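Where a number appears in this text, it was derived from the coordinates with a stated rule and is not lab data. What you see is a predicted model, and the numbers here were worked out from it, not measured in a lab. Cβ atoms are built from the backbone, for glycine too; each structure is taken alone.
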Structure I
Amino acid sequence: MKIEFTRSGGFANIPMTVTLDTASMPAAAAKELEAAIKAADFFNLPSSVGGGTRVRDAQEYAITATTPERRHSVVISDPVPPAVQPLVDHLVRAARAARTTAG
């Protein structure tokens, strides 16, 4: 599974992006990411989630997941719904780690 993630908005509006491919990740990390996608019921989410109330310095998270069988994109706005928060947190951590190793 390939996951493309972008975080934008917020106080400084500094975008954060990462692309992850479970085929090239360590098995434990791939399993954890796939579990987060499944727990969020990602492939059944509508194309836009969250953002029910106005939040100062809100962030927006764009996630696209691609498998051999399907591709699905979702834009999630603050406040992030609790069911999706663990997935967003996982991807933010991955993006920070990628930024640290690239920089």
Structure II
Amino acid sequence: MTTKVYNKLVRDRIPEIIQAEGKTYRTENISGPDLLVALKKKLVEEVAEFEEDNDVKELADILEVVYALSEVLGCEEGKLNALRKSKTESNGGFEKGIFLLEAEI
């Protein structure tokens, strides 16, 4: 059987899914700065996958990574959502599709 090298962050249940398929794997647990770097890379990966196929499931993956990033940075999910809501109240959302062409600065 061929071994593929991934060297990337995966969801917590991926090893048990691989094992259930009768395959072997190697993992290591990372934390701190290494986890922050891996999550940033994962975010870029998930955004690229969404750009490729516009699948809403990819948005769920992006959201999962964003929540994990906020936890690593010491901001719980509830606080992150409160920050999002506050920014929406002060600056609006993106519902109207306003595309700024230029503005005097």
Structure III
Amino acid sequence: MKYYVLYGQSPVECKDLLTWAKWVKTANRCVAHDEQDGVSVSTSFLGLDHCFDGGGPPVLFETMIFGGPHDRDLERYCTWEEAEAGHAEMCAKAFSQSNAEDE
């Protein structure tokens, strides 16, 4: 398994497990978080490569919806920029559905 830390918005592979563990314990890994009407969308840096087949670039970011009809829907990304764009898409999905139920 490969471990990563963030320098700014750039993931960098960490060769030392202890260094990685200390970083993860204190790091702010949040890319974005939004809440509306009891539904939240959270995007974060995972720090572990979730490309389990090893056939592509490291998958290091995740967005998940909590609550509403899309509860636990998730998407994963390779870069900070993809994670920000994906967060916006998941917010549109989560909150437009939430709003439609209220009407």
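For relative contact order in percent (Cα under 8 Å, 6 or more apart), the highest value in the series I, II, III is held by structure I.
Determine which structure produced the value 2, 9, 14, 16, 19, 16, 9, 6, 4, 3, 1, 1, 0 for P(r) over Cα pairs in 5 Å bins from 0, in percent, calculated from the coordinates; the candidates are I, II, III. Computed on structure II.
Computed over structures I, II, III, distance in nm of label points 7 Å out along Cα→Cβ at positions 76 and 92 reaches its largest value in II.
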